[in-house]
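Read the figures in this text as sums done on the coordinates, not as results from a lab. Here the structure is a predicted model, which is why all the values come from computation and not from measurement. Cβ atoms are built from the backbone, for glycine too; each structure is taken alone.
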Structure I
Amino acid sequence: MLKEALQLQKKLKKIKVSVEAGKGLIKVTANGEGNIVDLDIAEELLNPKNKKKLEKLIIEAVKKAKKEVASIVAKEVKLPNIPGF
């Protein structure tokens, strides 16, 4: 059982999920452990006038990434979707 858990953990670390928000203005990549490993922000959002929009899009992208990761993890471990992951 421990061996299987360690193999699953290694497999999850290798999984990468990329999502977009704001029609591609924000791109977030997460690994199978749910950690954000990359964030790309379009330069047009880096204007201080766009601060609130930027914050909303980052939150939206992170939520999408976490939801996608949870779906993949559930399939890997043969569980139903994990809400809130």
Structure II
Amino acid sequence: MSSIEKQELIKKIHHSLDELRHHFKVDNGDIEIVDVTEDNIVKIKWLGNCEACSIKMMTKAVVEQTVKDAFPQIKSVEAINGVVV
């Protein structure tokens, strides 16, 4: 995928999360689409209160399902920060 195609896909994924974004912002949080890898893995970054949220793993699952429903080529969504071990 070219860098232009990648940026366009990132923009489309970002917009596909607009409905969920409202819920993040109510709690002073948000999500950023950082990258889409060559393996079709979406890298996200939790912002604001989302980074320390105790239910972010459930939220990630909802984000992942939303993205995969809109973009079947996406294999998974991975957070680059706020990871619970």
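Please state which of the structures I, II yields 1.03 when Cα Rg over 2.2 N^0.38 Å is computed from it. Computed on structure II. Of the structures labelled I, II, which one yields 3.3 when mean projected area of the Cα convex hull in nm², for residues 6-53 alone is computed from its coordinates? Of the options listed, only II reproduces it. With distance in nm of label points 7 Å out along Cα→Cβ at positions 14 and 38 coming out at 1.8, pick the structure among I, II it was computed from. Comparing all candidates, it corresponds to I.
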